[in-house]
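Got some structures for you, see below.
Any read-out appearing in this document is the output of simple, stated calculations on the displayed coordinates, not a laboratory observation. Because the structure is predicted, anything quoted here is derived from the model rather than measured.
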Structure P
Amino acid sequence: MARIEGVDLPGNKRIEVGLTYLYGIGRKSSKKILTETKIDFDKKVKDLTDEEVVKIREVIEKNFQVEGDLRRKVSMSIKRLMDIGSYRGLRHRRSLPVRGQRTRTNSRTRKGPRRAIGTKKK
């Protein structure tokens, strides 16, 4: 099992898919990393040698911002929007959809469960 940036990659998955378990790396970035390191896409994570894991780790550290650094950057960007009082920042502050979706009937995920206005009568 390979460990990159503090994340254990699942051993039974192909390396192309296994790399996507890192926050900030999707399928396209994964393919770019593997072509740069010249590793076969279909190779399983458990079949990687230590040298290959080190190559992957070096490419990720050099070219990509992942895990904690990226999470910090995203949260700081959201905090900046809220501090300057932009429209997007206000939507974040009120925990409403930010990108123009309708809120009259949808957006239950963002708004949370419905609040009972009155109690149900028998």
Structure Q
Amino acid sequence: MTAEDRDRRFPRRVYGTGQEPDVRFSLANERTFLAWVRTSLALVAGGVALEALGLGLQPGLRLAASLVLIVAGIAAPVQAWVGWARTERALRADRPLPSAPLALPLGVAVAVAGVLVLLGVVLA
């Protein structure tokens, strides 16, 4: 790849460093990015559905669980983009792969939403 081709690729901060990694690794990184995006869609849809359908849950807890899911769904694409860029740069520099910094908070958010729904069922 020429320097001119590298300059046209977005984001330059990622593609302007290091060497081209094995394409299989870049494609796997892209699939991980897309999995985070699908997760985001599922979290937002779950939050909207929980509130829209009602399901006979205690209203305050239902709303809280819905908001937690929607906020987590908004955070997941941030994780997707940041994680993709960090991993791609690590691949290009032949460094160890970074961890996903928002994975634990998103997991906690889903667990909190589950507890809120459980309480909403028990207290309804």
Structure R
Amino acid sequence: MSKERISLGNKGEELAANFLKENGYKIICRNYKTKLGEIDIIAKEKGAFCFIEVKTRASDRFGLGSEAVSRLKQRQVAKAALSFLKEKGLLNRKARFDVISIDYFYPKARVNLIKNAFDLDGAFTY
């Protein structure tokens, strides 16, 4: 992965974290990694644990960031989220999956939060 992509991704995640804080989320951790997958941001909002995938785009050549969370990525995030909840003894807590799209190709960066962007549908077992 190129340094430009890493830098853009880091810039997007920083902007997303600031956006979440400004909108009442409490950031619990960033870049949570397990052998099952990675979660960009884990936060709490109104009593729910939010597992947030951040997608950052510098152009619309490959579509908007919000369109880039594939079924495979959803499964990886969900597996990592279940791992986090299990590790912390929180399996009985309310949780959801959000996506933040950061699009830098407008006059200024556009941040789009999609709450409950996807859910567990039994497509896998843990």
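Which structure, out of P, Q, R, was Rg and Dmax of the Cα atoms in Å calculated from, if the result is 14.3, 44? Let's see the in-between values first.
On the way: P: 20.9, 69; Q: 19.1, 64; R: 14.3, 44.
Answer for the origin of the read-out: R.
When relative contact order in percent (Cα under 8 Å, 6 or more apart) is compared over structures P, Q, R, which one is greatest? Let's see the in-between values first.
Working: P: 18; Q: 32; R: 23.
That would be structure Q.
Suppose you compute helix-only ellipticity at 222 nm (-39500 (n - 2.57) for each DSSP H run of 4 or more, over all residues; to 500) for every structure in P, Q, R: which one lands on -14000?
P
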